[in-house]
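K.L.:
Each structure below appears as structure tokens.
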Structure I
Amino acid sequence: MPNKYDTHIDYIKWVAEDAAQREEIIEKTLKQAFSGFIETRIVEMINFTQMTAFELAKAISSYPIILKPILAACNIGSRAIERDLSIKSLDTYNPRIDADKANVIAGYIKPFLPNFIGIPALSQIDKIYFIDKEIRKKKGRWEHKVLSILNKVSKVEFAKRTFKANNEQYELDAACPKSGKIKIGIDIKRIEARRDIHKRCDEIANKALSFKSIHKKSKFGAIIYYPFIEDHINIQNRLHSNKIDIVVFASNSDDSIQNVVKMLISSFGL
């Protein structure tokens with residue numbers, strides 16, 4: 001963030017200026033690239049310049065389902081709403097918004113809205129974000145499945161837990177026991193693409209290092225989903241450390257998860 005921008009809002013405005021310049025270049029280039037395939041059509045447009053923040057708030061409170069695409073058009077998410085407006089746990093896909101919250105949100109996002117936007121464009125934005133949400137939900141379901149199978153196979157019970165090290169808080173996707181001193185910590189990680197290997201491996205290694213710094217005699221393992229089997233050896237080499245006791249790979253299938261879980265708990269003497 002440039003030093004001359006002291007607030008998050010100022011920074012967003014600075015980014016918006018750059019985005020506006022890029023938008024102009026992209027529009028011009030698209031017209032050149034697809035000059036033989038451009039059609040002019042009449043679509044319904046929303047004119048935000050003629051709308052007051054109170055009118056926007058009334059629309060949001062009356063039809064909450066429109067909140068997500070409108071926020072997405074401003075590149076604003078629920079975390080920004082919580083951070084800047086102190087509105088906690090806002091489900092932007094199924095929001096419950098009273099008139100007061102709608103007024104606060106509308107006043108916050110109004111400056112970031114485009115002057116005009118087509119209804120088909122806004123609908124497409126919502127579709128893209130919905131698909132992304134469902135993909136990320138699948139990742140969470142896989143991690144939950146691993147934890148569930150871990151508890152079925154093992155004689156001890158695992159649960160999500162957190163620990164603190166070097167003034168930072170870390171989360172373990174699976175740990176036992178459920179309370180008290182952690183004897184075994186497990187990081188469950190999905191790596192979807194080759195370009196993510198370095199970042200995800202660094203996250204696992206850093207967590208293991210921090211974990212062993214305060215739980216010196218405890219065990220740490222990693223269960224990883226990575227679809228490129230030929231690269232598994234690269235990940236194992238990157239994670240080779242006396243801080244990580246075992247690294248195993250699982251696919252989406254229950255059988256695969258069960259097999260690697262058995263391997264992991266056997267290595268831990270469970």
Structure II
Amino acid sequence: MENTIENGIICLFDILGYKNFIVNNSLSECADNIRTIISKLPDNVKNKVLDICESEDKKLLPLQKKIDELLKEKFHYIIVSDTILLAFDFSKLNSADIDFFRFISLAYIQEFQNISFRQGFPVRGCVDIGSFYYYDHTFAGNTIINSFCESESIDFSGILITDNALNFLEKENTNYTNRFIKKYVHRYLVPMKNNIEAYKNIIEWQIDYNKSTDLDLKQKIFESFHAHKKDVSLSVMNKINNTEKIYRYFLMSKNK
């Protein structure tokens with residue numbers, strides 16, 4: 001399939017520690033994890049998004065079929081080694097469907113982070129919006145480059161959204177999308193590579209842990225980075241500490 005998309009959301013994810021995962025596991029172990037976890041992430045995320053709609057917002061129940069149809073027709077992805085590219089196409093949709101699909105796209109990206117983290121493959125990624133081109137499983141465009149560069153610049157597991165994408169979505173003044181942005185998008189000083197910090201737009205995600213003890217949060221983060229026989233070097237430990245710092249900010253913001 002070949003297409004040039006004039007209006008869509010791109011999210012590029014990078015699996016942290018992937019090279020170490022390949023080195024520390026046998027070929028059969030790598031193949032098994034790639035086949036049973038990484039390659040199944042897109043379908044597992046879609047099913048989780050549908051479950052969330054059913055359990056948390058009864059108003060969305062009649063729209064489950066629409067969500068499934070939109071993801072089948074307007075969602076494309078490619079997985080190459082440690083890079084996962086998600087692409088959501090808003091062309092040829094009416095205004096109501098565009099708003100709803102933008103919301104579903106952001107929820108899908110958020111849940112992708114949640115599930116991959118829980119399954120021992122922490123990722124970092126960035127969302128951008130604009131035009132791009134795809135042919136079968138090949139993608140190209142400045143939007144993809146922007147997403148890649150922003151994602152590569154951060155030193156923790158998390159999801160950024162570019163100023164360009166956020167400004168565009170906020171100016172649309174749409175119902176579903178704005179609900180997501182107000183609840184889950186934060187402007188915060190985040191750790192970047194080379195020991196610098198910068199204010200970025202970051203999408204809140206979830207870590208399943210026992211909130212009654214301080215130890216459990218860092219332990220959960222450590223376990224995700226260490227899963228599948230991955231080593232925790234000093235540079236990885238820095239990412240763990242930075243991820244904990246970001247997540248503690250999410251917890252604090254909920255209590256305000």
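K.L.:
Quick check for you: by relative contact order in percent (Cα under 8 Å, 6 or more apart), which of I, II is greatest?
P.N.:
Numbers: I: 13; II: 24.
Top value of relative contact order in percent (Cα under 8 Å, 6 or more apart), among I, II, belongs to structure II.
K.L.:
Starting from the value 68, 49, 40: which structure in I, II was Cα extents along the principal axes in Å calculated from?
P.N.:
Details: I: 68, 49, 40; II: 49, 46, 36.
Answer by label: I.
K.L.:
Where does the value 2.0 come from, among I, II, when distance in nm of label points 7 Å out along Cα→Cβ at positions 78 and 102 is the thing being computed? It would help to have the intermediate numbers written out before the result.
P.N.:
Values: I: 2.0; II: 2.6.
Clearly, the read-out refers to I.
K.L.:
Upon calculation of distance in nm of label points 7 Å out along Cα→Cβ at positions 86 and 126 from the atomic coordinates, which of the structures I, II produces 3.1? Each step should come with its number before you reach the end.
P.N.:
Numbers: I: 3.1; II: 1.7.
Going through each structure in turn, the value belongs to I.
Bear in mind these aren't lab numbers, they're just calculated from the coordinates by the rules spelled out. Treat the numbers as computed from the prediction; the structure is a model and nothing was measured. Cβ atoms are built from the backbone, for glycine too; each structure is taken alone.
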